[in-house]
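**Q** I've put the structures underneath this note.
What follows draws every value from the coordinates through simple rules; no lab data is involved. Since the structure is predicted, the reported quantities are computational estimates derived from the model, not experimental observations.
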Structure 1
Amino acid sequence: MTRSRGGPRLVPTILLLVCVVAFSGTSRGAIRYEVSLAHPEQHLFHVAMEIPDVPGSVTIELPAWDALYQIRDFSSHVQEVQASDRSGRLPVEKLDKQTWRVTGSGSVTVRYATYWDEGGPFATQINAEHSFINPAMILMYAPERRSEVVRMKLSDLPASWKVASACADPANAHEAVGTFQCDAENYDALADAPLEVGKFTQFRIPGSGPEIWAAVHGDGWKRERIEAELHKICQYELKLMDSAPFERYVFLIHLGKSATGVGGGMEHSDSTAISVRSQDEFADVAAHEFFHLWNVKRIRPASLEPVNYAKEQYTRALWFAEGVTSAYASYTLVRAGLWNKDQFYEDLAEQIGDLESRPADRWQSAEQSSLDAWLEKYPLYNRPSTSVSYYTKGQVLGVLLDIAIRDRTENEKSLDDVLRTMNADFAKAGKTYRDSLDIRLTAEKVAGGSFEEFFRSYISGAEPLRYSQLLPLAGLDLRRAERKHISLGFLSDRDPAGNWTVRSVDPDSPAAQAGLLQGDVITKWNGMEPPHNPDRWLLAQKKGATLGLSVRRDQATLTPEFRLGEVAETFYRVLESPGADARAVRIREGLLHGVTQPVRAQSEPVQ
């Protein structure tokens, strides 16, 4: 991912989590898991699943997907599935790639091991240093009994390891106890509570209101900076949404060298998992993930409920759930004082530039991009001619819709009011919304007029966005220019195992002429480890500089070498219009500061 705002993702809405240090008795009907972390250097979780009251047989499954909108078949990690009851071994029949049937009655225990060593918030890992667990990736479930109470116990924790999670009370460090238990109202709630297990630093974010904690695993970070940024982000967004839909919230943070695998953030109902290499990336990701408390976790599209772990689950609403959340991450950073307005304009221009550089923007709508999220694991789909990002398009649409609402209401209402209204009408009422339809109807309720054309043209349709008409309503101009810059000639990113993999190669570049191919795994970069940030490395180079790579392709090692070329790039700038009238300036100030001051009530000039 080029932007660390989290990948396409979804986990079910959390219901109830309670944790204690050891089992405190058996609840009738509770399904119990015990996960052994013995010998973490082997990268194996040893799982025992106890299912009570089995009537003769029980079917169990392991999810095919979680976190990312990708079928990843977690069952491929599983080894040695066995079952038993008090009388001994029971027959186990595998029905398909992720489903087993156990024949037995009464209390049945299923045992298996599952191998995991993938870093990042969208995966699971256990090694000698720590463990990060997305429960849906390691815990099977009985489909017909998904609504039953579940209990998960972690056992054989290495000495001095502790647990951070939405179901862990930070007041109890759980050090040197060796076990940890989490009780959840059902499997979905348990799946929505990832755990960081190991040696980490945990502290409460200062400020009034409900508890907000950070648990940081990594190096090269400053506690006072994280505290200050999270304080500003959380306080602003809580004030914006007029609610704190949690009693305690936990940021699970991997920073520096510990941020392996795919970076970004993954939202959960009472927590988030964030993995970034540099602390400079943290605030943007945190602002996005915290806003998911409302948008997607509680303001939730009907198309994502109930969750089907066995196959793809399609929705047309990701442009809003993710893209508009990205818009609010940017709004939060500028309104909370973590960005200045020029940074906000630069970010908006970057998103517009990305859209304009992708030919697919001419035909793939925001809704279709949302539906096609399940294709993002295929490199071919991610090419500019094949797709646009619902993050990017949704963010731009969010800002333009905000301007349109403010203009139509004389700056009395805004997109903020749409989010607050949806929170009241859907989240707090315990209802889901009908994808883009209820978003449009809420915008019309707030603004007092139709947005049917806007949604038909730009959200369900792919007509060119009217920057030249809408941005000036907020006293902003979009300028286009061209510049030349040094180019690698290829794009690469980290795969789930942390390897730098070539995603695309410019066919006219020296890299292509040297034989570099999509899918090559880069092992050496000018004789050294690949840089953490290739774009930053490129800034220090000059045209004609030599880059020698060592790449792994199938079973062979190749060493393409080439000179860096230069390419012309079209870029965009969002600037304040010097000729903007008082009305437009007041709308612009509303965007930047999150205020609604009626234009008609103000007659004095605006500076």
Structure 2
Amino acid sequence: MLNLVRCWILLSTLLVSAGWILSALHQLNRGGYAVVLALAGSAAIIWQRKARWQPRKTPTQLWRKFQKRFRRPAPLLFLALALMTLTSGALYNSINGDSMAYRIPRVFHWLAREQWHWISTFDSRMNIAATGFEWLCAPVILFTRTDGFLFLINWISYLMLPGLIFTVFTELQVRSRVAWWWMWLLSSGWCFVLQASSDMNDSFAAIYALAAVGLALRARRKNSTTDLWLSMLAAALVTGTKQTNLPLLGLWLIAAWPAFRLSGVRPLTTIAVIVTSLLVSVLPVSLFNYQFFGNWCPPNAPGLEALGKSFQLDSPFWGMVGNAFCIPVQNLMPPFFPWSEAWNAMMDRFVQTPFGSHFSSFEQFGLLGHGVSQINAGVGLGVCLMLLLSIATARRFRSKIITKSNRRLSIAWVLRLAPWALLLVFMAKVGTYSNARQLAAYYPFLLPIFLAGSGYPDVVRRIWWQRACLAVMSLTVAMLVVARDRPLFPAQTISAWVQCKNLQGNLVSRAMLSFRARFLIQEERNYLKVILPPGEKTVGFVAAIGHNEAAMWLPFGRRRVERLLVKDPPENSQPSAFATS
């Protein structure tokens, strides 16, 4: 598993750094990527021959290992989740608001110009947001001419999640039996599962964060300079995915500090790795943000206020207080929440009160949706309840004997405690309505402080606890079947039948209406492809939030879409066709 993770880190580093380098050379095209991939393939072949690397196991042995591993219920349920997310990702295009509005459209703009560039747009998120995930998307779109395969980036990352959780948990002194059960349970967390079939970039970063800490600890234990370098690259990739992940860099610094002595073994290679790490990190975007706005992460960039987006809170103290309420509420929300309208109205009234005014800088304080989706999902109700149940039960089995080694300050102890301090930093600064989702990369590090206790091995041995764990994972399987974003049952047919029968006012009709919204978005996307003149090479696009822009680019290479602003001079507003949103 670690070899696969190492390859993933190297591939991600290659594609992100290639994106910036090819942009600087104005060669962000198929030819440029072909040269990069050819050079990388040649280097891999040369390394394999020099190292005389051979697979440790034959395909037959790997198949037997696979059968043995997935014979038990927990791994089998994870396999079911992996296959279901693969199916839903292949069946449906993503309707995630952020991806549709700015993340995927800006990739089309870069590829059309054959370089990264500052896009003239009302929605400044197209320019100021970190670009790590988008640089992985660029070659996929370029060679397939569609955005339909982007979910595979998240899906491949999801397959590595259980093994990395086990590695990090055991490095942080969680017992192997406890880590084994929780690597499957935590991997069934709703934010990880729902995003495995999407083009979102929250849970995607968890792989880099876990690899950064796990490889750094392994480098110290094994005296491996290679693992130290890879952990450095993984830590840089974490920051390059989202600015909100920047506090996680502190975990890598703590884990890698004892291994820094290894960096002097091959100083020139270490310098090269440091330079590459800076290139794939958030630094390039931060420099451009500072150049255009005078701030590395401009909280008041043009367009953000008009869009109602609040990325930075007015008061760190009230940010922590408000998030201490919002994040647990979002994580404990049931799969379906039909009372969301009444709840949100109550939250709106609360913000108007003298005490509630302290939370007015939140994007939408306390907002909850009609149900759990990829846009708002945290780790999930089931995992949270299992953690609370485990903590309460472990008190009965906890040893009262405290040994000298338990009292000694260690790297593992600091790494178990530090994520909670970094969580406070996040809570003090970030006030979006979907903070539970944006914490996806943080969740695996928040659990070891509890699970490293002495009573948990006894807890996970209990048959009732194991059955509860399997029930929680089964709930996630069932939730995937009826997921609003990607239902795995004939939701469109049933929704049409409900509408035909004019069933109104009941829970079934309201639930089917939520499914209908997904298909309306898909119909609108298909409609745009039809109405645009097929021979037009350039389309002018006027919008505040361009949710429909990606559809106008497809298939990529057929036409070019230009975003226009009201203040643009007439000579910039002469494309042969126009679209509005």
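**Q** Identify the structure, out of 1, 2, from whose coordinates helix-only ellipticity at 222 nm (-39500 (n - 2.57) for each DSSP H run of 4 or more, over all residues; to 500) was calculated to give -19000.
**A** Comparing all candidates, it corresponds to 2.
**Q** Upon calculation of semi-axes √(5λ) of the Cα gyration tensor in Å, for residues 327-374 alone from the atomic coordinates, which of the structures 1, 2 produces 27, 14, 6?
**A** Answer by label: 1.
**Q** Out of 1, 2, which has the highest value for relative contact order in percent (Cα under 8 Å, 6 or more apart)?
**A** Top value of relative contact order in percent (Cα under 8 Å, 6 or more apart) goes to structure 2.
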